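These are the structures in question, set out in turn.
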Structure I
Amino acid sequence: MRMLLLRLRSSPRLVARMLAASLAANLLGVAASLYVMLVLNRYVSHGVDATLAALTAGVVLAICFEHVFRRVRLRTAAHFGRADNERTATGVFGILLTARPSAEAQGDASKREAARAADTIDTVYGPANLAALFDLPFAAVFIVLVMLISWPLALICAFSILIATAAGILAQADMRTAGAELSQSAAEAQGLVNTAIQNRETVAAFAGARPLMAEWQRNQRALRALRERLSSSQGRAQALSQSLQALQGVFVIAVGAVLVVRGELDVGALIGANLLASKALAPFSRLAQIGESMAMARQARTKLEAFARTPVEPGGGATLMRYSGGLEFRDVGFAPQGAAAPLFSHVSFILPAGGVLALKGRNGSGKSAAARLIVGLAEPREGAVLADGVDIRTLQPDWWRRQVAYLPQEPTFLNMTIRDNLLAVNSRLSDQDIHALLKRTGADRAVAACAQGIDTKLRSHGMELAVGHRRRLALARALAGGGRLVVLDEPTDGLDAEGTAVIYRILIDLARSGHTVVIASHDPRILQGASLILDLDQMGRQPSRAAPEPSLSAS
């Protein structure tokens with residue numbers, strides 16, 4: 001309810017228009033009841049056809065105008081919170097795009113729920129529910145009209161509304177609890193589905209089907225029980241609403257009949273009062289359904305508020321007039337989120353501009369983590385990474401990443417065309433530049449084999465490409481930005497002899513042109529050609545100097 005009040009308070013002009021349209025619609029809604037009363041009391045008694053024609057024409061006109069005002073109200077309601085919804089949805093997606101590396105612990109399921117939460121709130125406070133809520137205050141209009149006809153019938157109507165309101169509140173409490181548990185179980189089910197889709201080969205190769213099926217069956221039983229509980233609560237609320245409508249009609253007719261017999265009420269007034277009482281109760285009968293939706297909105301809002309506290313990368317920061325390519329690790333330690341022990345600690349080195357550093361170590365020693373620290377995709381647990389003596393955490397992230405040509409170990413792409421993926425890195429590239437990059441990295445033949453060339457749209461983030469083609473294309477993307485610092489994570493993995501020769505040639509060109517190069521690799525030739533070697537198996541030690549080989553280093 002607080003969210004609803006905030007929305008209404010932020011748009012007073014829309015509230016005024018909604019109230020005016022609701023008042024007009026509800027007043028015109030009285031016409032049908034008055035029509036019944038007048039037909040029974042006047043036409044039936046006197047049989048004047050002109051009277052019936054006039055009354056019928058009048059009520060048809062009133063119903064048409066009522067419909068118009070209700071449509072106007074729905075269009076007005078559509079404007080409530082529109083800007084707020086757009087800001088929320090944009091903000092959620094912005095957080096997803098700019099979350100700091102420390103936010104990885106939240107998990108994909110929580111992020112997806114937060115993305116859906118904005119849509120949930122938008123749906124709950126949609127035009128239909130808002131219009132129904134605006135009908136609630138005007139129930140008093142119908143009660144007053146019933147009271148003008150007969151106060152005992154008005155008391156029956158008021159009592160029915162009280163019962164409907166209390167039942168709606170109780171139903172909300174039960175459905176809120178069931179809804180929260182259902183949301184949690186649904187998130188677990190989605191996680192199992194993702195495992196079955198994304199890790200199909202692992203499941204098949206390592207006997208994962210049986211335990212996953214057992215977990216799925218347990219989850220589905222829990223989901224079914226929660227859905228049945230929620231459905232039962234909804235069914236009880238609806239059944240009570242229908243029964244209450246029927247009981248109100250019975251008591252109104254019964255009491256009204258006594259009043260008619262006593263001469264205190266006529267038949268036309270009795271039927272008209274019954275119709276008015278039904279109109280007064282109708283919006284409250286929907287209260288349980290609306291209350292359930294508002295409970296969902298509250299849960300969604302809670303998730304959004306928690307997600308909004310996700311730390312994001314700064315929008316601003318320092319930039320350097322000119323980055324020469326110098327890099328330093330100063331007593332750096334790193335541990336993945338939730339890990340009890342660090343991958344490495346107390347790592348220090350100074351790599352001057354134009355130097356070539358090779359990162360070596362066993363699998364899991366932290367080579368990829370060190371590369372991600374340099375790019376700013378991970379944060380050190382201790383110490384600092386410096387560029388030309390400046391902590392990269394103080395630099396504007398977008399600016400810093402434009403200084404780095406980065407090839408990840410497992411490259412992926414945006415689900416856009418090859419051209420668009422390269423232009424995202426450097427919008428100034430011409431088609432000639434793109435083809436030159438592709439030729440330089442040996443990706444030109446693979447792209448030429450595609451039906452649409454560089455306009456081929458990648459799917460599944462490029463995972464449909466062969467490993468070698470994907471890495472060559474990723475290398476072209478890395479070089480597209482022209483960064484002075486080049487960070488390559490296992491650049492020769494998955495490449496044949498021809499592809500490896502291309503990598504060696506590019507490394508020679510980069511070294512000769514004065515680029516600073518950091519290579520995570522176990523390739524002996526790359527290690528021999530580095531000016532510095534950092535062995536991450538020897539944490540805390542200074543990097544050793546290697547005798548440079550002219551084929552890989554210009555030093």
Structure II
Amino acid sequence: MKSKRFEVLAARPVNQDCFVQECPEMGFIAMDSPYDPAPSLKIEGGRVTEMDGKRREDFDFNDSFIADHAIDLAVAEEAMKIDSLEFARRLVDISRGKEEITRLAGGMTPAKLCQVMGHLNVVEMMMAMQKLRERSFPANQTHVTNKDDNPVQIACDAAEAALRGFAETETTVGVARYAPLCAVGLLIGSQCGRPGVLSQCAVEEATELMLGMLGITTYAETLSVYGTEKVFTDGDDTPYSKAFLAAAYASRGMKVRCTSGTASEALMGNAEQKSMLYLEARCLLVIKGAGVQGTQNGSVSCIGLCSSVPSGIRAVLAENLIAAMLGLECASSNDQSFSHSDIRRTARMLMQMLPGTDFIFSGYSCTPNYDNMFAGSNFEADDFDDYNVIQRDLKVDGGLRPVTEEQAVSVRMKAARAMQALFDRLGFEPVTEEQVEQCVYAHGSNDITAKRKIDEDLRSAKRIQEGEINGLDLVKALAARGHEDVARSILEMLKQRISGDYLQTAAILDRDFHVHSSVNDKNTYRGPGTGYRLKGEAWEKVKAIPQAFDPKTYQGG
């Protein structure tokens with residue numbers, strides 16, 4: 001006889017997920033590996049000569065980079081002497097300010113940071129994150145992609161995403177040569193939905209940098225950093241080359257963050273018997289040492305492995321918290337789908353949504369996941385209403401706002417018409433009326449039968465790739481065809497590169513192109529009644545979900 005209950009449980013979605021027993025020797029352990037080093041730091045003659053049990057002559061290039069560029073030697077002795085449990089208690093103590101925590105964390109080694117995390121449960125980590133987030137209020141980033149690389153559909157989806165509240169939009173492509181055209185669609189669509197939304201095209205780094213220099217994208221985040229030398233060099237990179245690339249972006253006025261995340265080294269077979277969190281702490285110190293303002297971390301594309309081991313989701317929150325402790329903007333992942341269970345993926349998301357991170361998602365898919373070229377997101381377009389209701393239920397600002405069908409259709413149409421006018425002006429393959437209508441009203445590419453001519457689109461993309469068309473040309477073309485408001489928005493985005501204000505930590509732009517960052521809008525949370533609160537007009541918008549009926553309608557009926 002077989003238990004009917006266990007038969008039912010075996011069929012539950014969560015049991016389609018993969019789970020792995022801990023194996024520290026292979027790096028299949030989230031935190032507190034028996035092979036993780038004990039914290040230590042020796043400074044001789046103003047130079048680190050030992051770090052986490054390793055003498056300088058045995059350093060790899062990550063160790064050397066961290067020792068020479070990431071650890072603040074002025075506070076290191078004080079920071080390393082603090083008992084890790086005592087410091088963990090300071091993280092949740094509302095009488096201890098962010099400035100104190102960040103100052104001392106800057107003098108800690110990777111092992112010391114991990115030892116502190118080991119004393120915290122997830123509730124305590126969330127308490128600390130609410131205090132240590134860089135920007136006053138949280139925000140959100142979205143993925144805008146489709147399996148056809150249709151730039152008109154990208155523009156429509158980006159416009160709706162911007163209307164819904166996303167502060168950043170990110171695209172990628174299935175066909176690499178489509179990248180310039182999709183980046184144009186993303187830029188135009190985002191500015192149609194809400195002026196000031198940042199955009200990026202996540203592709204091969206040389207192309208991504210080129211698009212930024214042409215003024216077609218406004219930020220980048222695919223500068224991947226790894227915690228072991230072997231994995232780093234497998235990508236033909238070093239901490240020094242990443243620092244150089246980040247400087248190249250910043251020198252042209254582009255906001256940039258690095259990408260790292262627990263489990264990448266184990267996934268690539270070179271974890272050196274260290275825990276996922278320890279190696280991520282090394283990554284975060286490399287990012288800090290490179291002078292980059294922030295990180296996309298939270299396991300990211302390695303979440304399937306990280307979430308398969310015990311305490312894996314806790315380790316994800318821990319790495320987000322370490323980023324905040326180090327004064328980095330934290331785009332806290334939540335982007336790649338990892339579970340068949342709606343319950344489990346929501347539980348993973350709440351770890352960042354409830355305390356609020358600088359970007360709760362570094363890729364909430366604004367399309368159905370079958371169109372998500374980043375391998376699917378933890379939350380997708382189908383989840384918009386659920387997400388808005390969670391915000392309303394808990395009075396938590398998750399960075400999104402409800403919209404009506406009429407509002408969404410209106411901005412999608414605006415984006416499609418702008419693309420139609422632009423393509424005509426520039427001599428690209430025309431955007432037909434049928435394509436406009438289908439892209440405006442589609443849920444995803446499965447609803448679009450009026451396909452683009454790929455060979456013609458690729459010819460247009462090549463013109464951009466070769467530098468024939470830049471951001472200013474887009475401005476001129478849109479203005480000439482009656483889309484002056486969109487043209488002005490794109491021109492203003494180009495102007496932002498000159499001021500450089502949005503290169504500050506955790507910077508985003510509002511619809512009036514005012515910068516909000518840790519410099520001019522820093523997090524001031526110090527316990528109940530302090531810091532950012534969801535109230536006033538913002539709370540009214542969160543409450544106003546279209547499906548809620550007004551009881552006054554039935555009064556006296």
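What follows draws every value from the coordinates through simple rules; no lab data is involved. Source: prediction; values computed, not measured. Cβ atoms are built from the backbone, for glycine too; each structure is taken alone.
Going by distance in nm of label points 7 Å out along Cα→Cβ at positions 364 and 380, which of structures I, II comes out largest?
I
Which structure, out of I, II, was helix-only ellipticity at 222 nm (-39500 (n - 2.57) for each DSSP H run of 4 or more, over all residues; to 500) calculated from, if the result is -20500?
I
One of I, II was used to compute distance in nm of label points 7 Å out along Cα→Cβ at positions 276 and 420, and the result was 4.8. Which label is that?
Structure of origin is II.
Rank structures I, II by Rg/Rh (Cα atoms, Kirkwood Rh) and report only the one at the top, that is, the highest.
I
State the single structure among I, II that was used to calculate relative contact order in percent (Cα under 8 Å, 6 or more apart), giving 20.
It must be structure II, since only it matches.
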